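Asker: Next come the structures, one after another.
Read the figures in this text as sums done on the coordinates, not as results from a lab. Nothing here was measured: the structure is a model prediction, and the numbers come from that model. Cβ atoms are built from the backbone, for glycine too; each structure is taken alone.
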Structure I
């Protein structure tokens, strides 16, 4: 629950909601409509309603690798390969690699500093 308070705007929403509900509670107490509803009960009921609402909009599905979902392509097979700098590497840029007989452009970062185009 504590991590929900750090979502941008969630803290202000929570404080504002509590302030509104607290003022409604005191308005009803002034007029005698709530009877035995204490602030603790009111807070627990509101918390339960908010929790149920947030659980309905939360993402609960998974995207496993077995179904073809890939967040970041696996490029470990390219470690140690050499190619020519397609653009200046300062220290990042594009490199032309020959993979399986075809030339491909890849974004990369050099381990050293500046590398001129064509090296």
Structure II
């Protein structure tokens, strides 16, 4: 029997593929950019996530999904924005992601990268 060495980053991507949910509402101008951000960072990190687009269509769904606005990105059930899991106001509206340096319609790349890398 032959053995071979496997690149650790490849092994991580195959065995620990994170689940990414991109929650949005129809007409959101930023959910495609959020999806592209996830795909770009996952490629850079050598990670192959299972990406699921979740359309939220009502305020009742927003509350049930704990929807903080569109787009929201969750990795393994947790919002990528630090501290966002503690929020309890759920809306069917656009989301503004704020960092010390900017406000944007999509999360900061460093948040997505940290969430994909995991604990």
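Asker: Assuming -9500 is helix-only ellipticity at 222 nm (-39500 (n - 2.57) for each DSSP H run of 4 or more, over all residues; to 500) as calculated from a single structure, say which of I, II it is.
Answerer: Answer by label: II.
Asker: Sticking with this one: The value 14 for relative contact order in percent (Cα under 8 Å, 6 or more apart) was derived from one model only; which of I, II is it?
Answerer: Traced to structure I.
Asker: A value of 0.85 was derived for FRET efficiency 1/(1 + (r/R0)^6) of positions 45 and 69 (r between Cβ atoms, R0 = 35 Å, to 0.05); which structure in I, II was it taken from?
Answerer: Answer for the origin of the read-out: II.
Asker: Taking 28.8, 83 as the value of Rg and Dmax of the Cα atoms in Å derived from one of the structures shown (I, II), identify that structure.
Answerer: I
Asker: Out of I, II, which one gives 7.2 for distance in nm of label points 7 Å out along Cα→Cβ at positions 29 and 85 as computed from the coordinates?
Answerer: It must be structure I, since only it matches.
Asker: Now for a different question. Comparing mean count of other Cβ atoms within 10 Å over residues 61-68 across I, II, which structure shows the greatest value?
Answerer: The maximum falls on structure II.
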